[in-house]
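Each value in this text was obtained by applying a stated rule to the coordinates, not by laboratory testing. In this text, all values refer to a predicted model and were calculated from it rather than measured experimentally. Cβ atoms are built from the backbone, for glycine too; each structure is taken alone.
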Structure 1
Amino acid sequence: MKAKYIIVYLVSIFLGTTSCSKSFLKEETDPNYLTLTNFWKTEGDIIKGLTSAYSHLQPNMSWGTPFERHIVVDNYRSDELDFRADVTAWLQVATFVNTSTNSISKSEWTLLYRGINYANQCIDNIPKVVSAADDFRARAIAEARFLRAYYYYRLYLNYGENIPLYTKEIKGTDEEFFPKQAAPGEIIAFLVKELSEIQAILPEPGFYSAKDAGRINRYAASAILGKLYMFVHQLDKAETEFAKIIGKFELMDNYEHNFDGLHKNNKESIFEVQYSGDRTAGRREFNRIALHLASSNAEGYEEAYPSTWLFETLKKDKTLNGGYSDRLYSTIIFNDPKSDAFYFENGKSFLDYHRDGEIFWKKFVSWDPSLSEHWTQSAFNFPLVRYADVLLLYAECLNNRGATTTAIDLINTVRGRVNVIPIASSLTKEQVLKHLQDIERPSELALEGGRWYDLIRWGITEEALKAHNKPYVANFVKSKHQLFPIPHDEFLLNPEWIQNPNFSK
């Protein structure tokens, strides 16, 4: 959904007004006084409410928040990224010394539950808009259910099962302030039910017009459900979900076009976060991911770098003619005649800006003047699910049940896009899995937020971090650091809640 329509304050107004018994401006005397009773009237109101639920995909533009979600939460703990010792909360996450008071895990928790409440308000109130067409209402409710499920999916990945499950809008009751934690298996069962049921209601890709590009299609639900099944080691069920997607999308001919901001919502995109670049009327439709990743010589903050392991992995994965691949050149800036960056002036190259041996992120460090006034205001979309990701996950499922030859063909389809040497058809089931773990998925999907969760589901987190020389890996405790702690503030109201293993309340 085009983010320029976002009115993220909408439901907050509702919560504030309905929680007071008295108000200077009464609903009965002020027709502009918004409540849940008088707001939900038209299809336009449904779009406004639904856009508020979509808005927490971004999440808010509080300076570094998009960077914190997509890079710090999803990447700082993995072996594909090194970091600069700067922001304390980020450093704590990266070095595995974070506690329940860490601001990153608290912020992510809060933003996700806020998005859930916005989605719940849509789900509870859209049925009351009788003036809207039935199919319009059904699709809108399905979109809200998807968003709620996606936010719970992120909560489950990062906080586990000891989380409260809200399926109704917040109205300020005591029960809502003192909720029970979900029972074992309850979150997973909820996600399976939601993501399964909405698939038949959500539209096919291309249903929406260009102005609504980015709205959820049914295959996004299939993809997230498949990823959930992968995470809980039900690969047979994951295969079924991914099979629905095969053939419905295509790989982009140019790998870098998935990240340059000039080819948004392309034929490879299944689900991506929208950034329009719009700054009119006080809008802030951009992120600052490039600013945080870019070299200080480009006037960036230089907060994180590709790990040496990732760099060497990409360098070894050569093309058919023995050169480096587009995946390397599109992911990392380094001392090479073909390596470039948006800030390189004509006739200049790497050594005019950097020292030999330095490496920097190229992926998500891009800018085109057609997208925004200044490079620090990035207007590229952030990919959450690409078709290449699904092809590799589907290959993993097939390989798991012994269809290794077909799995190899799918992997080579992804490799063929960047002209790297095909893997041999003679590889064993174990060798194919090892290739996916150590080469293919990190090379194809670097910095896109999946590596950490892949390591967890494969059960090789500690092994990989040590083998790939993750800084401060000695602090990592497998039984503790694969999850974030539930934020300390939650225990002030709910002291009987169970904290995640080995963290204090």
Structure 2
Amino acid sequence: MTIIDPQKVPAFPVYTLQISEDRQTLTLDGAQVPVLDEEDFIEAGKNAIIAKLANHHLGVVRVRAIDASTGQTWDMIVAATGEVLDLTEQQEAELAATARRQRRTKRLMIAGVSTLTVLTLGGIGTAVVVANQPAATVPAYTPQGVGATLPAAPPPQHEVTAAWSHPTREGATVNLISPDRLLTADPEGTVTGRTPATGQPVWRGDKAPEDLASMHQGIWAGNPIYAAAERNELRLWPVDMPYDTPSVAPTSIALEPGQTARTDTHIPYIDLGDWYIRVPDPAGTLHEVMIPPGSTVLDVAADGTITTISATTIYTLDNTGTILNEQKFTAPKGAMKYPVRVWLLDDTHALLAWDDTERIMGVLDTTTGSLLFSGTPRTIPTATEPLLVDRDAKTAALGTVGIRYGANGALVDLPSADLSAIHGNLIYANTNNGPATLNLAAPEAEPKSWANYRAEDPAPVLVTDDAVYVVATQLENTTVYRSNKIQ
């Protein structure tokens, strides 16, 4: 018999088992569970949970049971071996202890208290209060889905079994948003931050964007946040959260028709058009700033200063729009206006695109204001195409354009393919002939396949020095796998 230790069970995922209001149906995470004649709801639900654990290569999971007919809820932990631990008594004791501590320390969960940090995240003048809480001690963690066989062949020199694996959303990618945090999409619509080596969940946010690659880490009111522009809103999540918090909800800022939000800058901002942007002040209150006409935003720095670029000048503005500095800029031959698109490659390099009399792209050194090199690509990538960057190697890929912006910088024409990852000079892509790599250092970046099981095998969605991450679907179950590099 397995002894369940709640301290060793991750705070998430949390399965939801629900009995309908008319007590006629049972669902597990929204999927109907068949109930046999000889079974009751509890037994049927437990069996469905165990089956799902087996499919997802998990050993134990937290479950919230809901009886919609009475409104009653209770939490439990279920092991793949069939053991069940009811957490009701433990939670009641913890709630009582928490209440005593709150009375003793007189903590107030409202705005205006010194232990709270105020972030103004809504529309102009709208305030949101985020508790400034220390992270709890994280218990020992056992990786989940260890040894699961990858249903798609990984690149050479990588294990065919997983170091860890977890359920994810169909069509999802992953996002190494910082060296110690990997974002994965959950089937129920949330996003989980994991320790890359073990898959341990350390953060969870509600309302995951459809494309995790669109999430960026930035600053708002001096606090680290994750930001994503999704549909008609800008979403902001706090980066820090206590371990025992199930998830954090984003603050959503509505975007009106014609407005767009940019999140790859150090501070996110909203483009209103007509040379106006909306940025937060140091306290987090959104306000409107007019930028120099005929220019576009390069970056909004962590200190709130705004940098824009025109056809001839790079401007530095303070947070209110006052011009602090003007630096002459020499655009490439054939570029008559300001860049039509800007992508930040890293803290000191930006990729610029012009589409005037001819198509031109180039890399700008943002510390000196000098264009390092430029070229004429076949097409200018759209604003929605994913940008892949290896900051250590100073390489990038975007649409049909490869970029080397270190020594021997150059633009490289790429064949049309579904690009998925980049590491060093190698770009990983899905092609009609199966997953392949494109070498930015080669005279011609032609696809090179590796031995695979099927032509439809997916290419990795992320490649690092020590592992690849593959998202694959089997029998309607989609899983993200980490495959370690063979040493």
Review point. Thinking of 1, 2, which structure, once distance in nm of label points 7 Å out along Cα→Cβ at positions 357 and 381 is computed, gives back 4.2?
Key: 1
Review point. For which of 1, 2 does relative contact order in percent (Cα under 8 Å, 6 or more apart), calculated from the coordinates, equal 19?
Key: 1
Practice item. Tell me which of 1, 2 gives 1.05 when you compute Rg/Rh (Cα atoms, Kirkwood Rh), for residues 45-340 alone. Key: 2
Review point. Just checking, which of 1, 2 has the largest value of FRET efficiency 1/(1 + (r/R0)^6) of positions 181 and 269 (r between Cβ atoms, R0 = 25 Å, to 0.05)?
Key: 2
Review point. Which structure, out of 1, 2, was helix-only ellipticity at 222 nm (-39500 (n - 2.57) for each DSSP H run of 4 or more, over all residues; to 500) derived from, given a value of -2500?
Key: 2
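Once Rg/Rh (Cα atoms, Kirkwood Rh) is calculated for all of 1, 2, which comes out largest?
Answer by largest value of Rg/Rh (Cα atoms, Kirkwood Rh): 2.
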